[in-house]
Structure 1
Amino acid sequence: MKRFTAAASLLAWLWIGGAALAQDYPSRPVKLVLPQPAGGAVDLIARTLGERLAEQMKQPVIVENMPGANGSLAGAAVARAAPDGYTLMMAVDSNLVVNPSLYNNLNYEPVRDFAPISVIAKLHMVLVANPKVEANNVRELIAYAKANPNKLNYAGIGIGSAMHMGMELFKFMTKTEINHVSYRGTAPAITDVVGGVVEVMFTGPPSAKSMSEGGKLKLLAVASPGRMALLPDVPTVAESGVPGYEMGSWFGLLAPAKTPAAIVDRLSREVSRAVNDPRFADKMKAQGLQVVGSTPDAMQAAMRADTRKWAELIQASGIKIPQ
């Protein structure tokens, strides 16, 4: 009985201590680490969210870009940071759910080393092609690829990225052979698709829309579960002959593991308020992003489910990354 009472007292003390920390939090600037360079969806989301959080919590939110190894550098830095809520990470889903199956020596373990706070937003991909490609829709692309195995090339932004994994999933589900050409960024990849150096790629809705309006790219399909408001006339991959296909990235906010639950809960509430602010939501929608604002438990569930999904594809497809 005494042991039980002592344990209960300790838990109560820890809870009260965490609640007290949350009440005073934040009392100094919060650092938000990004796994990618400035520019792009992650940077936009982080800086827009940071503005709202800084306004709400009355402390600066400093964004620090730390690109490298598909998020491994940023992930390791945040995993080792003090679990006090002052160092957070805005991760792309691939950093958390693809990397563990690709890197044998990954220097962080997502489920063990992080405390999920919220899935902030989602971005579904658009399948585009050079205008000279002999396919005007997904069915024709599949037929051409099957008749001409390994003749088509697709642009990807590094192994394990959404653009890479999206096409590998497409190939797996359609039983086609299309070669991967890796690029360092979206801009050079799109430039080469426009120029006909490679034929197809998955990219974000804004760039796909602007390039198609200029006649530089063909829009074959969107990889969302339903049609996009930004591209209402473009069919989904699923309705174009690949039932069940969906490809997008989600962007989530995390803290180091062992961050007090009271601080995680406080951050989750602040994020929910921020993403529902029209100033945040309107910026996201203009870029084709779907605002989410999930609970920590929902983000944890997404991490576990997507880790299984991509592990199965990586094993079945034999995708490897140079170690």
Structure 2
Amino acid sequence: MQKLRGKNIVPKLVALIMAVVLWIYVTNEQNPPVEASLTVPLELRNVATSLVVVDAPDSVRIKVRGSRSAITELQAEGTKFFLDMRDYDEGRHNVKVYAQLPAGLELLEIYPEKVPVRLDTVVSRKMPVEIHLTGSAAAGTSVAKVVANPEQVTIEGPRSLVDSVGKMELSLDLSGKNADFDIAVIPVPLDVDSTEVTGLTVNPDKVKITVNLVRGLNTKTVEIRPIIYGYGELAPGMMLKGVIAKPDKIDISGDPQILDKIDYIYTEPVNVAGIAKDTVREAKLQLKTGVLASQDIVLVQISVGH
């Protein structure tokens, strides 16, 4: 019996080898290896909590070789290509693209192998809000006072974006209003060209505005003229380039005889000594007794240069 069993081993091994060969053949026929070019998403890993990615590509092109099923699996499972930002600080960098591929896939090419990434430090900044009134209240009604609560908000985000903000605007439409009212308004960060700056977090995200309206007073729009001092003591090498009030005009109301004598309103003096870069300062308006303004604080934008 033992001899008979020994004689059967060789045919069984041959049969097994033939089965494996046949399985490989059938598998390759049904799911042959192919080459494919794909666009795959990029993941960013290990970015420091004090930094934020301002600019980076969201995908790269790759070329792989493998079975159709493996390539389909790669597409279905999502991101397997990433940038390791562990050792990078603020600035521009060319960062290597890393790949994690499932078994059965061969990576032939990544294009590009390194991609440009810009990192920025996360900073915060407190800024006063500026109320911008639009529209006209009901006939015979004038704005006596407008108050924002809180008067300042905090903006947070990439340093480059935070530094680009020139003012925080609260836009309020008075059209048809004829009585005192409160309203919650979203503060909008604007740059020096009055274009909205996106990508920032604003806290609080809404500001309460209280508007007091009166009847029977005349209204007049006048120019705001900033007063500055200390411009002879600017930072070394700096010269004063310009001074602008924001807003540069304002609505005032009061007795007609008083308003007729007012063509402009001065701000309280603003000290520019030591300024080394373009700066925005708050300034109160010098309002005469009996004269009301839609706001009594404005921003003074001071421009300097060499």
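We did not get these values from a lab; they are worked out from the coordinates using the rules stated. None of these values were measured; they are calculated from a predicted model. Cβ atoms are built from the backbone, for glycine too; each structure is taken alone.
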Comparison of 1, 2 - label where mean count of other Cβ atoms within 10 Å over residues 201-208 is highest: 1
For relative contact order in percent (Cα under 8 Å, 6 or more apart) computed as 26, the structure of 1, 2 it came from: 1
Value 33, 14, 9, calculated as semi-axes √(5λ) of the Cα gyration tensor in Å, for residues 73-128 alone, assigned to which of 1, 2: 2
Value 5.1, calculated as distance in nm of label points 7 Å out along Cα→Cβ at positions 105 and 241, assigned to which of 1, 2: 2
Top of 1, 2 by Cα Rg over 2.2 N^0.38 Å, largest first: 2
Given -5000 for helix-only ellipticity at 222 nm (-39500 (n - 2.57) for each DSSP H run of 4 or more, over all residues; to 500), calculated: source structure among 1, 2: 2
Given 15.2 for mean count of other Cβ atoms within 10 Å over residues 177-184, calculated: source structure among 1, 2: 1
